[in-house]
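Before anything else, here is the set of structures, which you'll find just below.
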Structure P
Amino acid sequence: MLEEVRRPEPPIRLAAVFFEPGTAVQIAAELTSLGDFVLAIGAPAAAARRACDDLLAARGIAPAPPHDEALALWPELAGVGTFQPPAGELQGKVPDGAFREGPVFETNADAVFCALRARRLPSKRHPHGMRLRIAELLDDEVLDDGGDLWQRRIEEIDAAGAAVCAHRFAVGHASWLGAPSEGILVLPGSSIPREFSTAGVLTPVERLQLPPAG
């Protein structure tokens, strides 16, 4: 969870609070106790493959697999309101103030970081991939007073990325992708590129060849 920390001079900082994993019921109860909020769920809203998944894959990013608790969270928050763009398009800019009617939406953590960096990032299992993700959170003024981002689990870094996307959605600097009738993804930025560049994703390193087998 991120909360704005305003200062006399910019930039606005985002104070992060991390929770232990919980059930959909527990998460919904915590969120609805807060009053107004914006929520980015970093997992699919449906188990079936959708247009937004194909459009994301075409940009070089694998869709996230379905998660049982994430699937269960959507009906728990049905009364809050889900962002729903107009039908007839497959992508567009999130209009200002959209969070008032639909503060809940789906995102993809890997795609969020790629959108923030405007290029492909190495996999999360690669040390450089995690370094770039944490560096992006620090660039976005995310403050972890409960510890240190470098001490967080991979899932917590993903959650922080999704929360940054929720903040961008709230301030009107986000875009959506997919068929509204099936479900859409929201990513930070005023537009979503047709492809995330792979140039310079990893610096080449030397690897020696083993002797021929046999």
Structure Q
Amino acid sequence: MKRTWFIGIDISKCFLDVVIYDQENKKVRKHFKISNEEKGFKELLKLLKEEVCLEQTFICLEYCGIYGLGIGLFLDGKVDFNFCSPLHIKRSLGLTRGKNDKLDAYKIARFCYLFRDDLSPSSMPTANMLKLKSLMSERNRVVKSAKIEKTVLKELSVQLDSKSIKRMEKRLKWLNGDIKIIEKEILEIIRIEPELEESYNLLISITGIGLLPVIVG
């Protein structure tokens, strides 16, 4: 489908600044400021339908991690979009952050237009993949905490009194319990994602290899 409409979205924690690019006059055709939440996303879709043909629209968003997750998931399957590298945009157009959100959105929209032939549509991970990523990050944090407790117990036990040691042993037991719970949730997700399950089964079929490291303890 031919791309006719080009839109830039500047993302912040609470708001999205949206600019529809005027190709002929190289300026802002329309500007919307909406809340960075489900209600705002639905409002944006309604406003866009009044202004453009979604099938011929391409949206660029500057990648900003977690704050762009909601709008990415909402747009997925509704309109083509691309999460662009902030460095790429800055080098191309000299985007300066933190001064004028509307201007930033305009520059992203102009970037979208100028690089329209080079940008491919992004696709968002499935809900299960996002949950899996979150669980893996959580597990890493808990494992790190457990390792710290274990190291202190091993290396400084002679300097600690009995009450401190008991508290640390209790924390270590609690942390290891959390690790087991998180790993169980991780495996549940793997079992319902065919590609992940196939990879997992291949890995554990090899002697000495498992998907998850051994629990600290």
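Quick note: the coordinates plus some simple rules give every number you see, no bench work behind them. Owing to the predicted nature of the structure, the values given are computational and were not obtained by experimental measurement. Cβ atoms are built from the backbone, for glycine too; each structure is taken alone.
Here are some notes:
- For helix-only ellipticity at 222 nm (-39500 (n - 2.57) for each DSSP H run of 4 or more, over all residues; to 500) computed as -9000, the structure of P, Q it came from: P
- Computing distance in nm of label points 7 Å out along Cα→Cβ at positions 61 and 181 across structures P, Q gives 3.1 for structure Q.
- Calculated for structures P, Q, Cα Rg over 2.2 N^0.38 Å, for residues 109-188 alone is largest in Q.
- Which entry (P, Q) yields the derived value 20.7 for Kirkwood radius over Cα pairs in Å: Q
- Source structure (of P, Q) for relative contact order in percent (Cα under 8 Å, 6 or more apart), computed value 29: P
- Answer label among P, Q for the case where distance in nm of label points 7 Å out along Cα→Cβ at positions 117 and 173, calculated from the coordinates, equals 6.9: Q
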